[in-house]
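Colleague: Following this line, the structures themselves.
We did not get these values from a lab; they are worked out from the coordinates using the rules stated. In this text the structure is predicted, and so the values were computed from the model without any measurement. Cβ atoms are built from the backbone, for glycine too; each structure is taken alone.
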Structure P
Amino acid sequence: MKKRLIALLALATLVLGLGACGGNSAKIDKTDSKAEKGESKKITWAQGNSGNVLVSIAKDKGYFKELGLTIDEVPLDEGQLEAVTTGQVDIASNSGTWTPVQMIAAGDDMAIIGGFMLTGSMPIIAAEDAEWNGPESLLGSKYGDTISRYATLHELYEKGHDLEKEIEFVDISDDDEITAIQKGELDYAVIGTGKMYQVQNTKGIKIVDYCSDITPNYSCCRMVARDSWVKKNPETVKLLNEALIRAQAYFEANREKCVGLMAEQLGTDEEYVEAYMLNEHYRINPDTVKNIVMDNYKYMKAVGGIDQEDKNVKLEDRIYSDLYKEALDNAVEKYSDEDPEFYKNAVEFYEENNL
């Protein structure tokens, strides 16, 4: 999510979260698969408007149930992170990287326990007759975005450009950006994953690039929880990630099958889901990608994105890559026979992006 979240929506109006999808029942291993006694086995998850397909798969296939976990999703797009810190939900995974890192740096009770979208299906749009020569085209333009867009801007910064002086940033909603491009009031704009169907079906605009073509694996959305909750529930965190890793293996082998599952989960048309889920730029991965998050943090500090900083907090200590690695090791041991190549690649990916 690209806008800084500033409003907390009242969850009292959202008491009816989406129920679990029916799935394959599986026998629970009572010896080592459940969370430790006293840890929470019921998790409340903030559901963004494009959902989290890994959660949907893990519900549908019974992966959570097999590990003794119950996941209740609450439809909530704006205000996810505030809902996490206030304890109204336990986990959010559709709120980007910039704001969670900002909150951790400021000393808020927040931690990164994994990931969701490694890269979103996030296009850069322009008028049909516009030229595009890569990120350099943003220089001197009116750009529908903010300086927080690490994926499109960090290379320009590293080349010595003064982004605030050389780009006119216009911070408005995705819908308003699309209209502004049509009217010629903006030159370029980045649009969120959940608006992909609208982008594909709006006249007068075109996609000139994708964020993930400019910066592969830029860390779109991290999976976050309260740091205090993680410290109380480390085994739950590991089991959660174990189920999500297994769900990722299923997704990569059955992407088209997952469209219907997600459409049903969100109560929307399959065409809406297909628009982003079948796009090659929609890359999901529960890995913590610690190194990439730290590089985002470096960029944030350079461009003034850390306006408050608690010197007693170290970001690297709030990225629980160690718990994720334990989950990955367990998943490899239990499930690698299901898809050996996937699990081999998952281990290599972890080593490249966390060590």
Structure Q
Amino acid sequence: MIISRARFLKLSSLAGASLLVPELLKGISKNEKSEDRKLIIIQLSGGNDGLNTIIPFSNDIYYRNRPSIAISRNKTLPLNDETGLHPSLSGLRKLYDRGEVSIINNVGYAHPYRSHFKSLNFWHTASARQKTGWLGRYLDLAPERKELVCEMSETKSLAIKGNYREGIAWQTTNSSVLFSAYPDTLIGNKLKQVAQLINSELCPKVFYLSHEGFDTHISQIPTHEKLLSQLDEALHSFTKELRATDKFKDVVVVIFSEFGRRVAENEHKGTDHGAASNMFLLSGGLKKAGLYNPLSNLEDLDEGDVKYEIDFRQVYATLLEKWLGANAGSILGNEFNQLNFI
């Protein structure tokens, strides 16, 4: 089912009156404490360059491998004496300083795929044996509820499709209705509408969004700068909105990409498909903020790529168990060591 924001506003006016709420949202309980918690997943589609996002500015190997595209130390936003953020992420840096960002480095999986389709498929299913999405299987185990997962798109990704249930597709549109100033970008409009739904107190528990364009094989610098700037501006407005309504403590935003990029730049001043990369977690309720673990060892690579240290399914398991109150082992089909960021 696809529902547009305009139709939702017409039916409910975001007033919270139960008689006016669209039928597809009426089955969502508000009685359990866990129902206050929301999970927002942002997929950076195309393979975000983790090394130019979290920059090891004290590492000579980084600069030797990237003579054209490395970010100079004086342009980074320092996090410590060795590491800095891309200069387009000034809003994220402010959240980091507030203790509302956790950065997990070297996230990936063994024997990595360097194909967009195969790698995304693995991130979406969380298993080489499954043909359904990890969030879809989460829905499968919540049969007493209606749709709990909403993808801000006209189509549904594999991640939200289960064996018996699947999430809803929400058609995002430009709108003059603003709760606060959001950038007029695709990711800005998506996060604006997520905030509206959260503030309505009648909404799905999980939101899935995509931010496209990170396949930076050619002339990476301007493209990457623009994409990160769009993300940063949208996140700034979104977190400001939720903090003003005292809901940010009940929200976790997870940002991932299907793989990172190779350590060495290519001949076109870009980067090719790599392996492990970093994940971001944003929340007003983090238990462990900052750099969760050290950056990669650039002297010890996986065929020229960053080696994975943390399996992405450890992050999934943590979110399922500790945030959503679900049985991670049943959903993921295996037990994974959980982390302590929440």
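Colleague: Assuming -8000 is helix-only ellipticity at 222 nm (-39500 (n - 2.57) for each DSSP H run of 4 or more, over all residues; to 500) as calculated from a single structure, say which of P, Q it is. Don't jump to the answer; show the numbers that get you there.
Modeller: On the way: P: -12000; Q: -8000.
That value comes from structure Q.
Colleague: I would also like to ask the following. For distance in nm of label points 7 Å out along Cα→Cβ at positions 230 and 254, which structure out of P, Q has the highest calculated value?
Modeller: With respect to distance in nm of label points 7 Å out along Cα→Cβ at positions 230 and 254, the highest-scoring structure among P, Q is P.
Colleague: Okay, next question. From which structure (P, Q) was Rg/Rh (Cα atoms, Kirkwood Rh), for residues 198-237 alone calculated, if the value obtained is 1.32?
Modeller: P
Colleague: Something else now. 25.1 is what came out when mean count of other Cβ atoms within 10 Å over residues 54-61 was calculated for one structure; which of P, Q is it?
Modeller: Source structure: P.
Colleague: Still on this model: Consider the structures P, Q: one of them gives 15, 13, 8 for semi-axes √(5λ) of the Cα gyration tensor in Å, for residues 46-85 alone as calculated from the coordinates. Say which. Don't skip to the end; give the middle numbers.
Modeller: Details: P: 22, 12, 6; Q: 15, 13, 8.
Among P, Q, the structure yielding 15, 13, 8 for semi-axes √(5λ) of the Cα gyration tensor in Å, for residues 46-85 alone is Q.
Colleague: Compare FRET efficiency 1/(1 + (r/R0)^6) of positions 158 and 310 (r between Cβ atoms, R0 = 25 Å, to 0.05) across structures P, Q and report the one with the greatest value.
Modeller: Q
Colleague: Taking mean projected area of the Cα convex hull in nm² as the quantity of interest, name the structure among P, Q where it is greatest.
Modeller: When mean projected area of the Cα convex hull in nm² is calculated for P, Q, structure P comes out on top.
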